[in-house]
Each structure stands twice: as C-alpha cells, then as structure tokens.
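Structures incoming, each one as structure tokens.
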Structure 1
Amino acid sequence: MAKKSEKRKEKKEISEGNQLFNTIESIEVGSNKSINWSFSIIGGSLLVILNEGYIQPHCQDYKLVYLLFGVGWTLIGISIYYGRKIANSKMAAVLFRQDNGSLKNILKNVNRYYTNQLILFNWSLVFFGLWLILYLIWWVFGYKM
C-alpha cells in the first residue's frame, strides 16, 4: 500500500515538474518573438534615420523629435536583455528539470523577466509611435516644398 502511495506521489511530482518546465518553455517562445520584433523595429528605425529617400524636416526644432528614437532604443535594448535572461533561465531549467523546487524558483524569475520585457517593449513602442505621430503632424501641417 505504501509503495502505491509513493508511486502516485512520484508521478504527481514528475507531472508538476513537466508542467513547470513546459510553462518556462512557453514563456521563452513568447520572449523570442518579442526579441525578433525588437530587432525588426531597431532595423526599421535605423533605416528611417539613415535613408535620405524620404521627406525630412530641415528645421532644428523639428529634428529634436528624432531624440525619441534614443529613448525607444534604450527601452528596447533593456527589453532584449530581459529576453536573454529568460533564455538563460530556460537553460537552467533544463539542468534542474527533475528538481521541482528549483523549477519553481526559475519560473518565478522567468515570470518577472517576461513581465519586465513586455513592459519595456510596449513603452518603446509608445516612443516610436509618438515619433510617428509627430512626424505625420509635421508632414501634414508643417512641410513646405
């Protein structure tokens, strides 16, 4: 009777460990998507600055709006940093896959990193979006050929 009880407990622990590991794995997948979008945004914003094929403001005051890119890049860079921490944590989860206590701690950290990553990513989008809105306002109302 005691052996059956031990086997059930062991199966329950293995099942819980698999759930914890799968959750960490799922978060890493979402984090990687965010990182891919981050690099796309960085590349696109660099193209905007380096490309001369579009209409740019010549007035110094209007060019100050481009400083929003610096804030956006900083936020997106920190977001990528948290994404890397998630990837490193997933590697640790692979090593401690049989230790539910360690997996719980890793999952707690991964949740915190992912929350930070998404918050910073979204705030970077706010700054890039603000640049776009100000650019469109200048283009519609302030641009003179």
Structure 2
Amino acid sequence: MAAEIGASALDLVEGERRWVTSHDRLAGRASMLEARALMEFLVGRSDSRPADDSDVLPQDYVSGWTMAEEHVERLRLRIGYLDQRLVHLSLARVDDPPDPPAGWHMEVEFLVGEVRRFADAMVGVSALAHLLPSLREAERLLAGYPWRPATST
C-alpha cells in the first residue's frame, strides 16, 4: 500500500503537468482525484465521518502521526471543493475551467510536501522503500515548474 501513496503523489503531479502543458482536462480530473485520495488518507473526512475498517491510515505506518491543525483544516476544506468538482453533478462542475484553477499548483506543492513529511516520519519502516521512488519522481517533476503549454506548429 505504501507504493500506492507514492504513486498517487506522482499521478497528482503528472496530471497537473499534462493539464497545464496539453490542456488535458481528463488529466486534470485525475490530478484532482489523486489529491482527494491523498487528502483523505492524510486527514480523513471529518470527525463525524469515521474511517472504514478497510481504510489505510497514516497511523498504520507511523504511530502517533499528526498534522498541524491548520493543515488538517486546509486539506478538509479542499476535500469539499474537490467533491463538488469530481463527485457531484453541480454548477461548480459545469464551470470547470479548461486549465487548472487559480492556486491549484500551490495546493499540489503543499500536498506533496505533506506526503514528504509523512515519508520522513516513516524512518525505520520497511514500507518506506516502496513509497520513495514515486515520491522522488513527483518532487523532481515539481522542481521543473513552471511548465509551459505546448505550442502548435
């Protein structure tokens, strides 16, 4: 499962890159979906909606894992935004921009940073070796930002 966490981080970034460079809305939706999955992994939905028995939690890897409360609040607010864009047929979804919404890249960077912080807390956990390759690739892609849209010839 740790490999899936890294793969989600990589898909998040790669989807955003394709959204920016190729105006690929499907890649954008994939990026948002991976963001939602990572956010739910890191912070859950809310206190009123407990984890399912089949859910994998950060505490399964790092006993006592916590995040700063303002980071938890930020991610939970974003989950609601992503729900409107991805899960519900809504006016917000109809208005989906062809390009990433303002601030999306900062959210991607923030989220990959939180996954890195989680990985750093996994020191000594054998599953870390499965998470790192994809996470490092996601970080490498982020280091190449800003990406430029493809030009037509």
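What follows is calculated from the coordinates using simple rules that are stated; it is not laboratory data. Since the model is a prediction, treat every value here as computed from it, not as a measurement. Cβ atoms are built from the backbone, for glycine too; each structure is taken alone.
Taking distance in nm of label points 7 Å out along Cα→Cβ at positions 45 and 77 from the coordinates of each of 1, 2, which one would give 2.1? All intermediate terms of the calculation are to be shown ahead of the outcome.
Values: 1: 1.1; 2: 2.1.
Label of the originating structure: 2.
On FRET efficiency 1/(1 + (r/R0)^6) of positions 21 and 117 (r between Cβ atoms, R0 = 30 Å, to 0.05), which of the structures labelled 1, 2 is highest? Spell out each step's value before the answer.
Numbers: 1: 0.90; 2: 0.60.
Across 1, 2, FRET efficiency 1/(1 + (r/R0)^6) of positions 21 and 117 (r between Cβ atoms, R0 = 30 Å, to 0.05) peaks for 1.
Moving on. Out of 1, 2, which structure matches 21.9 when mean count of other Cβ atoms within 10 Å over residues 29-36 is calculated? It would help to have the intermediate numbers written out before the result.
Details: 1: 15.8; 2: 21.9.
It must be structure 2, since only it matches.
When helix-only ellipticity at 222 nm (-39500 (n - 2.57) for each DSSP H run of 4 or more, over all residues; to 500) is computed for each of 1, 2, which one produces -30000?
For helix-only ellipticity at 222 nm (-39500 (n - 2.57) for each DSSP H run of 4 or more, over all residues; to 500), the value -30000 is produced by structure 1.
So Rg and Dmax of the Cα atoms in Å, computed for just one structure, reads 15.7, 54; which one of 1, 2 is that?
On the way: 1: 23.0, 89; 2: 15.7, 54.
Corresponding structure: 2.
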